[in-house]
1. Hey, distance in nm of label points 7 Å out along Cα→Cβ at positions 421 and 485 derived from one of P, Q reads 2.6; which structure?
2. Upon calculation of mean count of other Cβ atoms within 10 Å over residues 181-188 from the atomic coordinates, which of the structures P, Q produces 14.2?
3. For relative contact order in percent (Cα under 8 Å, 6 or more apart), which of P, Q scores largest?
4. As an exercise: FRET efficiency 1/(1 + (r/R0)^6) of positions 37 and 157 (r between Cβ atoms, R0 = 30 Å, to 0.05), calculated from one structure in P, Q, equals 0.75. Which structure is it?
5. When distance in nm of label points 7 Å out along Cα→Cβ at positions 85 and 221 is compared over structures P, Q, which one is greatest?
6. Thinking only about FRET efficiency 1/(1 + (r/R0)^6) of positions 61 and 453 (r between Cβ atoms, R0 = 35 Å, to 0.05), which of P, Q has the largest value?
7. Of the structures labelled P, Q, which one yields -9000 when helix-only ellipticity at 222 nm (-39500 (n - 2.57) for each DSSP H run of 4 or more, over all residues; to 500) is computed from its coordinates?
Structure P
Amino acid sequence: MLTRRSFVRLLGLGGGGLWLRHVVGVRGALWARAQQAVDVDITLVARSENIQLLPSGPATTVWHYAATLNAGDAGALEPLPNTYLGPVLRAKKGERWRVRFENSLPGAEETTVHWHGLHVPDDMDGHPRFAIAPGESYQYEFPILNRAGPYWFHPHPHGRTGPQVYMGLAGLLLVSDDEEAAAGLPSGAYDLPLVIQDRTFDANNQLVYSADINGFLGDTILVNGRPNVTLSVEPRSYRLRFYNGSNARIYKLAWSDGTPLSVIATDGGLLEYAVERNYVTLAPAERVEVLVNFGRWAGQTITLRSLSFSGATPGFSNNTTLPNGAQFDVMSFQVASAQPAAGTGAHNVYLPLVQRSGKLSTIERYVLDDAVNASNPRTFYLYFTRGEWTQNGRTFELTATAPDEDVRLDTLELWEFANEVPPGTNGTNNTAHPMHIHGPLFQVVERIPPADATQRANWETVKDGYVDDGWKDTVLLMPGERVRLLIRFEQYTGLYLYHCHLLEHEDRGMMRNYRVQ
């Protein structure tokens, strides 16, 4: 569980007696968990592989999560062939999972696994302080407390998350529950997770990573690890789960003919009611699910594209052919013209039933007056200063927290992210930041638009694509924008991360700990 090397590293961080008690406590807790029965047990290995990603030429060297099911339902593990993406893990709320993780990456790449969006104990969350070297292993074990939703997993070592995700280390973790089952949504072959990422390939089909401090943008759009994707679909209803798995690129997703998108879920699962958007703004790490009836395009091909917008992330030096905010096609759907069998026709039961019944799920709405700091939000300023990305002027420290980063268990708090430079401070704020909080999900309660006229005009090009109606773990802030959210700290104490999920910002300092006590 905790290697000798990690044990020695922890003791060397200062306050040896305190850390000794911490490590002994962690090992005791892990031993206690090991005595509990689990519903699913898998082995997950991070390793280098050669996979044919492009239609011709050499195979591409990638880093990949390979998995083996040791115990549990066979449906819990769904490998994805011919892609760098790891397997789809399918969990049920209430299950207990054990993941025996092995680092077989080349070189000296330390790594962890972060279960993005899941609420798990702090030593199971993939924090950089638990990074392991190649040849070492770490056992993750946790109950599935989350409601049904489109979660995922990826590495989280400090300073190397961007390149490791870029090389391919990511996989999906779909949680289901009884409430979701009762919604009667399309399932099986009609439930499609779609991970959108951008990559750059050299003349030998190898991945090129040339990030600067602003981030990385690729010039080729991939869906589930493949370029130029066209899916053949039936003229019926589908559930499409869109993931932004890119390091830094923001997408403004829309149908090519202007048909509105019917959004049914966000990061933390189903909304209470479907909402319509002419486009959806999707920042790195955000997820959104849409319900679409392809019967309206029977016999045609419909394209999903990213529309143009402005002002999100200027200054990228690694990409000039496909800048952030350019318009481009993401993927296409070729819709069959033949009518499906009776009972599953073009005007299939799923979409009309959801529209008639209205309600998809029940969400407990947090009340601002219940927050312990309702009139005094905990504010975090996001800006660039002294050559570093910072939160309140601070950069990452492995185990430290400032006094304003300590919270109490079983309290509801009002947090505010401000993509601004504090008064009297030297710095800039000309870049968008998707902010991710580890631990519990949160609810967005207010967005305050930029005061600056230019930043306000840029914000207007994306703001109608925000979907803040449900549970979130990542929220986008355009330059000059403020977002207020309510978050309840429950179940677990310990050290958790909050950070920008533009991965190069995270790697270069824009990440901090908060401590639940």
Structure Q
Amino acid sequence: MKEIPILVGSAQYVDRRSANIDHSLSPADMAAEAGRLALLDATDQAAFASTIDTLAVARLFEHSVRDKILWPNPFGSSNNMPWSVAKRLCIEPKRLLYSEVGGETPQRTVNQMAESIHNGDIRSALIVGAEALGTVRSGLKQGLSFDWNESVVGRFEDLWPDREMASEYEALHGITYPIQVYALFEQVRRYQNRLSMEEYRAEIGKLLSPLSKVAAQNPFSFSPVDYTPAEISTVSEDNFLICEPYCKRMVAQDGVNQSAAVVMTSTRQAKKFGIPEQHWVYLHSYADIDELPLLERQELSRSRAQEMALEKVFLDSEMTVDNIDLFDLYSCFPIAVFNACHYLGLPIDGTKKLTVTGGLPFFGGAGNNYSLHAIAEVITSLRNSDLRNALVVSNGGYLSKHSVGLYSNKAIGSWEARSSEPNQRLLDSSERVSVVEKASGLAIIETYAAQYSRSKKTGGFIVGRMISNNERFMAVADSRDEETMRQLFDKQPIGKKINVTHKKAINYFRFVA
């Protein structure tokens, strides 16, 4: 007999204390604390913990790039995060997972665990995650030294993704951090809407200010501040430019000490342990769809994969947007919210609440684990109000990997697994843009990234199309070329004609006079 999966417990934890010699909670400490609280939230029966057959841990931010140190942590970490957490909780799951990279992984893990419970492969699952980057940064500033290293023996599955987010070609031409890539998408949208940089920043301010109001009321927000649209969109000493069009307050803030956890089981197990039905939350429908490689996408101002995932969730649930009471749209960068709102037909003027947490720029960008906080909030909200349905939209990579979950506090028909494979095959077989790595000749700028270091111009790169055959390419500006640098930071480089040359694996561009 097939089981009905439900979510029965959730918890969040935030550590606001300043790092000091007597206090430093490691990510493993914080993840275990959230896990402990989530298990207690599910039931006070200690025996329930023995039904946890799977423990999944969100990948630490510092482990998100293979063979590189982009976010150094001198305090170290566990060599085996899943077992470090399990030992703190005194549980021995049969399966331990260290999730892959990406903000979609909490929702995707919920989807996968629901299927495993439905098939009878596992009885219960605990999903946890934590970040202590706030302690790392404050500890470094104070010259403190902590030892978070742990050497733990025990088998676990490291779900490192098969495909890197950026190719060597893309990395050589400037793609290192997500903010640079999301800026590419943002600039195309700005160009299509015929907005100046100032007008576009003002639109971002209007979009994000209502999110900050939610964060200001959330006890788990790391920086609960209610910002006006102008405070978000106006460049200032403490709201400095990072990469056009972004100021600091427009993007995910990762210097947090936050953890979250959710508990999943079946209705059969819930009844066995006396978990009341008013505490049950159902994953009504879900979808997992990944984008084409960055440079091969037909449009750079939207994500077709995200739209397909949303479409599938509503088709499978036989619901519409009007049935949704709560939304949490992944907000690492504004374009992710703009894209979801456009497809769903949601207003961006604050008249519809777009987050249950306050969003990554204000609630906190807890690395790969943010969406677990959103799911935890949804569980709490659906239990304690007349609200019925909630939609969590998560995103990983460069608008690349999308996972969506539609939650309800009422059972709706019979539960069944919802494969996204047919949708993925459809997207994978769609027409792709031809990319040339060695570009030479006349071209047009399609989009660009103009980068800053605390509002000081530092450089940038472009994505362009060859005039001769419309092939797409990437190119960088020679930092010594003052005129090219000046025009790259001009009001509107998109659509301008350039000349591209290829030297030693790098494409360089100059504007045509």
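1. Computing distance in nm of label points 7 Å out along Cα→Cβ at positions 421 and 485 on every structure in P, Q gives 2.6 only for P.
2. Working: P: 14.2; Q: 24.4.
It must be structure P, since only it matches.
3. Biggest value here belongs to Q.
4. Numbers: P: 0.45; Q: 0.75.
Derived from Q, not from the others.
5. Details: P: 1.5; Q: 2.6.
Max of distance in nm of label points 7 Å out along Cα→Cβ at positions 85 and 221: Q.
6. Largest one: structure Q.
7. Details: P: -3000; Q: -9000.
Source structure: Q.
Bear in mind these aren't lab numbers, they're just calculated from the coordinates by the rules spelled out. Bear in mind the structure is a predicted one, so any value in this text is a computation, not a measurement. Cβ atoms are built from the backbone, for glycine too; each structure is taken alone.
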